[in-house]
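Following this line, the structures themselves.
None of the figures in this text is laboratory data; all of them are computed from the coordinates on show. Only a predicted model underlies this, so the values are computations on that prediction, with no experimental measurement involved. Cβ atoms are built from the backbone, for glycine too; each structure is taken alone.
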Structure P
Amino acid sequence: MKNNVIEIDHLSTYFYTEEGAVKAVNDVSLRIREGETVCIVGESGCGKSVTAMSIMGLVEEPSGKVVDGRIHFEGRDLLSIDKNELRQIRGNDIAMIFQEPMSSLNPVLTIGTQIMEPLMEHQKLSKKEARKRAIELVELVGISRPEQIVESYPHELSGGMLQRIMIAIAISCHPKLLIADEPTTALDVTIQAQILDMLRQIKEESNTSILLITHDLGVVAEIADYVIVMYSGKIVEEGDVVELFEHPKHPYTQGLLRSKPIIGQRQEDLYSIPGQVPNPLELTESCYFHDRCEHCMSVCRTQQPVLHPMAGRQKVACWLYEEGVSHG
């Protein structure tokens, strides 16, 4: 059995506003094995990206804070080590592909300079060696004329090329865990497929573990080994990708899958989950999905379900699967 690369236990990350505390991530636990691709899926605002930012130590205080939990990586709790030690891990052992490459890359620095930085910082390469490696990385991610590209600025490249550059930076130090935050957003389907193929190749060649954040179930079906479904800061279902797609348990997961158009099937109206995501400042001790759920029971309005083991690795947080609960 493969070892876990990272173990997250009871992670809670809050943001503090004048109106109160927003529980962006609320008691989340997950494991990622060696060479495994785990996808976190859910609507915007469900806590996917904040989970990734918490792992990377990029939640800005005092407006945001990891208030509880443990992130265990190679014998160290990333939440308790000092900033210098975390800086040595970030970008080296754990790397991240950010959602918006145009805003994530520095507009006044060349592409080469930005690829060279982690190589010189973490791999201790000389400037000459780092530039040579930067050219190799640009070529590796499928961009032609690499010598010219490393001298270019971000505004001179297309969105697809910039996303490849972000991948080149992320894989430059051979990370053990690669976090990809919606890496195919706003890209056309051809470029999207190429990016996913590239991530799959990285995983196979270097046994890199991948945490992929997305709202696109098509991407999940294509690349995931294990899927985590989040809603309003909590995990509501998780399991192997085949189990979850063939036998979704939680009404929210079922709704997400029903919302996906099926090629070859003509539909008068595309299904959408009724209602709205609850206001994060008004969450109560209830199932957060109860206002939108067609199976809502009285217990759903007053008590919060916990993740309940099902067949295989599948787990679900829903009162429908708790023994002794009246479904009336």
Structure Q
Amino acid sequence: MHGQFTSLVVCAGGGGLALGLEQAGFLPRLLLDNRSDACATLRLNRPAWDVRQEDLLDFDPVEEQQVYDIDLLAAGLPRLKATAAVARTRDASVELELVRATTLLMHGVQPRAVLIDNVPDLVTSDAYAPIRAEVETELKHLGYSFRWLVVNAADFGVPQDRKHGVLVACKDRQLDTFELPDYLSDMRMTVGYALVESMAARGWSGAQNWASQADALAPTLVGGSWERGGADLGPTGSKRAWARIGVDGATVADAVPGPDFVWDPSLGRSSMVKLTVDQAAILQGFPTDWRFAGKKTSRYRQVGNAMPPPLARALGLAVAELLQ
């Protein structure tokens, strides 16, 4: 199925969405992101991709007519805030404006299908009912049928409890039969299984012992704000979940444990394992040869904010089935 369809990927970030869609047969004609490190990551891994550093709010498809009538417009939009303050019909946040901008972009591009990724609250929360109504009005006006979905990456082989709110829309097709492909395994992958090889890479003899007790899904990796703070594995609740499997969630390490590391969580954070950016990428479902550009915090942000490629692939395959 490789290369059968065309796509435009906006807010492409570190490439999780674009990579998964590529695996499902969607080759991008253009990728857009407003961050230099994300664009560098995309170019580093796929030199042939046409990557532009540009804000979605400034993008005019009239100047990029190669994206007209593409098969799929895909948007990995910045996460909306889970707050009742968004109940106002016209919220001022940039995140909501990007949802609107993606919908309006459909007028110019006229894609056959649309995929928008965000938080589950975009699909389920009353606070976001006004923006859902806005989007639906535009979709109906343009002749698209649509479905709102909440999907968990853990159901597609990602070792993480990670729910995404997704909008799928398609022109000239009804979505009554839209179904994601079944993941092949009945067992969800655990943190220990996913990371045991990398934990032992520098000769740490305790890697297998640690991995055998890390027999759970990871909590949701959170990229955090680009404007403040360093890299950590998420809010307080997530850090507690990491601590239960002996991981210090308050930081991101530069290297995996060495041969002299003694793992004993009862002694506190200094005796817990710390994950590296590369290990976070494994938990996000990236292949180990996918590299991230920038300094550690920027690299971790790209990982934590990405759609896991296996989930993007599953969604892409389902959309491709609609377009056949």
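Cα Rg over 2.2 N^0.38 Å, for residues 105-168 alone was computed and gave 1.24; which structure, P, Q, did it come from? Spell out each step's value before the answer.
Values: P: 1.00; Q: 1.24.
Attributed to the structure labelled Q.
For the read-out distance in nm of label points 7 Å out along Cα→Cβ at positions 81 and 217, a value of 3.8 was computed from one structure; give its label from P, Q. Show your work: numbers first, answer last.
Working: P: 3.8; Q: 2.7.
Checking each candidate, the match is P.
Among P, Q, considering only distance in nm of label points 7 Å out along Cα→Cβ at positions 25 and 297, which has the greatest calculated value?
Numbers: P: 3.2; Q: 4.3.
Top value of distance in nm of label points 7 Å out along Cα→Cβ at positions 25 and 297 goes to structure Q.
Comparing mean count of other Cβ atoms within 10 Å over residues 9-16 across structures P, Q, which is largest?
For this comparison of mean count of other Cβ atoms within 10 Å over residues 9-16, the top structure is Q.
Given structures P, Q, which gives the highest value for FRET efficiency 1/(1 + (r/R0)^6) of positions 33 and 145 (r between Cβ atoms, R0 = 25 Å, to 0.05)? Present the calculation step by step, with values, prior to reporting the outcome.
Values: P: 0.05; Q: 0.30.
Once FRET efficiency 1/(1 + (r/R0)^6) of positions 33 and 145 (r between Cβ atoms, R0 = 25 Å, to 0.05) is worked out for each structure, Q has the highest.
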